[in-house]
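Right after this note come the structures.
Nothing in this text is a laboratory measurement; each read-out follows from the coordinates by a stated rule. The model shown is predicted, which means the values in this text are computed figures rather than measured ones. Cβ atoms are built from the backbone, for glycine too; each structure is taken alone.
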Structure 1
Amino acid sequence: MRKEATIEIRGIHRKTIVNYVRELGGETSSNDKVLTGPHWECVVSPQESFRLFQSDIPKVTVTFSASNKEVLKSILTEFRKKTFRIGG
């Protein structure tokens with residue numbers, strides 16, 4: 001049974017997120033919507049945006065699915081390291 005997790009990423013453009021997933025071993029289909037890695041798959045939604053004060057902030061939903069819980073946990077941990085931002 002496949003395990004699945006969905007994350008909404010705000011403040012990072014879709015192109016950057018796709019590059020992060022590629023760095024984790026994902027290979028893209030022709031439309032960059034589905035990326036496939038060893039024992040996992042990632043679907044990256046089209047980029048939307050929301051308005052915050054005077055800025056348009058990008059918003060992208062990423063859904064990872066994996067062959068088992070351990071693979072899913074591992075890929076999510078590595079992905080979150082890439083998307084982690086510290087204010088300052």
Structure 2
Amino acid sequence: MKNNIDNLLESAKNGDLTGVQRCIKNGTDINLTKDSSGWTALMYASACGHLEIVKYLADNSNINVRDYDGKKAIHYAQSKEIFKYLESFQ
């Protein structure tokens with residue numbers, strides 16, 4: 001059975017905004033990392049090109065969290081829109 005962090009990361013990867021919101025409502029810390037690379041839900045949403053999830057997570061989390069390679073979500077932005085949105089927080 002998956003835990004809340006796994007569900008949050010999977011929802012962010014898959015573009016499931018309702019799933020992301022449900023996990024957060026259930027108390028999942030959106031700044032926690034779970035996988036071997038240290039990625040957050042915001043990093044996955046950014047890398048997978050899910051702008052609406054990026055907006056939701058960026059507005060509700062620490063966008064400066066770094067993975068184990070020292071990169072932030074902005075480094076994984078798959079579109080100019082995502083990059084510009086994350087850049088606006090810098």
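Data table
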| item | result |
| --- | --- |
| Structure responsible for 44, 31, 22, with Cα extents along the principal axes in Å calculated and labels 1, 2 on offer | 1 |
| At a computed 0.55 (FRET efficiency 1/(1 + (r/R0)^6) of positions 31 and 71 (r between Cβ atoms, R0 = 25 Å, to 0.05)), which of 1, 2 | 1 |
| Structures 1, 2, by relative contact order in percent (Cα under 8 Å, 6 or more apart): label with the highest value | 1 |
| At a computed -13500 (helix-only ellipticity at 222 nm (-39500 (n - 2.57) for each DSSP H run of 4 or more, over all residues; to 500)), which of 1, 2 | 2 |
| Entry that produces 21.5 once mean count of other Cβ atoms within 10 Å over residues 7-14 is calculated, selected from 1, 2 | 2 |
